[in-house]
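Engineer: So, here's a batch of structures to check.
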Structure 1
Amino acid sequence: MEIYKQKITDLKQGVKNPNRVNVFVDGKFAFSLDVTQVVDFKIKVGKLITPEELLEYQKASEFGKLYQRALEWVLVRPRSEKEAYDYLYKKVYEKKLDKNYINNILEKLKDRKYLDDFKFAEWYVENRFVKKGVSVRRLKMELMKKGIEKSIIEEILSASDRNDKDEILKIIAKKRAKYDDEKLIAYLCRQGFSFELASELVRSSGTD
């Protein structure tokens, strides 16, 4: 029995994304691929494809689009692996895509060094509330919520110059005029600083 085949009749560069190629089968738009995928699949006008191949290309199209969105998202700022997983899971759920795309894209991003929990944690500690002030305890909690391993957190914090005394002094400099001693100490404690250190530094700072 002869297998029914369709013909690729046209290839057009994407309008919104010039790096993608719109592929037409039997005169109708069928899917789009990035330039690398077009080369890998040897897509060209006149090529005959089976229904199974068409489905394969359409799945590759979905994967490519999702990967591109994820890549653009991680390039905005460093992301943790958990953040990336949550982002991809939401996209897959919304668009009813294959869940296997998630781990495949995560591995691709890690292989290309776009995802690295250690580098993310370094960036986070160096940049989180630098001028505003933040407790080491809060940094630990936030990093844990972002899926960073405890050993990585401890290593980076131990190597960092940030410490609770300096961070408290930053906050006091900003909040001193707004709060009396007791309210300022209570505020600092809510931010994760110890009562003893907060009390010592607030009371020694005076009210001027």
Structure 2
Amino acid sequence: MTDYEFPDPQTALVDPNGLLAVGGDLSPERLIAAYSQGIFPWFNEGEDIMWWSPDPRAVLFLDDLKISRSLTKVLRKGLFKLTFDQDFPAVIQQCAELRKNGAGTWITAEMIEAYCELHRQGIAHSVEVWQQNELVGGLYGLSIGKVFCGESMFSKVSNASKVGLIYLVTKLKQRDFILIDCQMPNPHLLNLGATTIPRQEFLNLLKFGLI
């Protein structure tokens, strides 16, 4: 790729699901262009950058968030302090450490710097979950119009990332967001209320959110 134009997401490969293009860089301009078209980078250390637009797409409609009875009890206890955009670098670094230990694709140093730059530009955001002044959980992602593109989350103690997600959903509702893009489904997200929708439906919702 020599500029910020991407192939039509509908041309993405079926196997592996959603692979659209390989190459390019992680410049803020390219990342913003990608996310605005429903495309995100996902690759391993040492590989060329791979750009994806899977079908179906995992999303969380904000009103569909499921809060279990046990999680409700945790919220009532007030075990955590929650902040927004207070320590983005620490959150993405902790997510990288989790992935480095085998829980998915490794967030490389190049990716960390790229997303920290998007944070400095007011596009990438983080939720921090604190317990006794220690960062014990959090998540980060990008605001693209009225869609929050979730990237990763981490938890050092039980329920920390779930509480962070609840906090994020509350803030997004206050700002009239449509949904959280979860990219790929997994049991953890599905248990919290995420679902899968056809790629074209997601792209239509993303386009609506950008208007």
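Read-outs throughout are calculated quantities, based only on the coordinates presented, and are distinct from any laboratory measurement. Owing to the predicted nature of the structure, the values given are computational and were not obtained by experimental measurement. Cβ atoms are built from the backbone, for glycine too; each structure is taken alone.
Engineer: Out of 1, 2, which has the highest value for FRET efficiency 1/(1 + (r/R0)^6) of positions 114 and 186 (r between Cβ atoms, R0 = 30 Å, to 0.05)? Write down the numbers at each step before the final one.
Structural biologist: Numbers: 1: 0.10; 2: 0.80.
Once FRET efficiency 1/(1 + (r/R0)^6) of positions 114 and 186 (r between Cβ atoms, R0 = 30 Å, to 0.05) is tallied for 1, 2, the winner is 2.
Engineer: Oh, and also: semi-axes √(5λ) of the Cα gyration tensor in Å, for residues 90-161 alone was computed and gave 29, 14, 11; which structure, 1, 2, did it come from?
Structural biologist: Numbers: 1: 29, 14, 11; 2: 19, 15, 11.
It must be structure 1, since only it matches.
Engineer: Which one of 1, 2 has log10 I(q)/I(0) by the Debye sum over Cα atoms at q = 0.08, 0.13, 0.17 Å⁻¹, as calculated from the coordinates, equal to -0.48, -0.82, -1.09? Before the final figure, lay out the partial values.
Structural biologist: On the way: 1: -0.48, -0.82, -1.09; 2: -0.26, -0.71, -1.26.
Derived from 1, not from the others.
Engineer: Using the calculated result 3.0 for distance in nm of label points 7 Å out along Cα→Cβ at positions 42 and 170, pick out the matching structure from 1, 2.
Structural biologist: Details: 1: 5.8; 2: 3.0.
Attributed to the structure labelled 2.
Engineer: So, one more: By the measure FRET efficiency 1/(1 + (r/R0)^6) of positions 146 and 178 (r between Cβ atoms, R0 = 35 Å, to 0.05), tell me the structure among 1, 2 with the highest figure.
Structural biologist: On the way: 1: 0.70; 2: 1.00.
Comparing 1, 2 by FRET efficiency 1/(1 + (r/R0)^6) of positions 146 and 178 (r between Cβ atoms, R0 = 35 Å, to 0.05), the maximum is at 2.
Engineer: Right, something else. If you rank structures 1, 2 by mean count of other Cβ atoms within 10 Å over residues 34-41, which sits at the top with the largest value?
Structural biologist: Between 1, 2, the highest calculated value is found for 2.
Engineer: From which structure (1, 2) was relative contact order in percent (Cα under 8 Å, 6 or more apart) calculated, if the value obtained is 25? Write out the running numbers ahead of the final one.
Structural biologist: Working: 1: 13; 2: 25.
For relative contact order in percent (Cα under 8 Å, 6 or more apart), the value 25 is produced by structure 2.
Engineer: Taking -10500 as the value of helix-only ellipticity at 222 nm (-39500 (n - 2.57) for each DSSP H run of 4 or more, over all residues; to 500) derived from one of the structures shown (1, 2), identify that structure.
Structural biologist: 2
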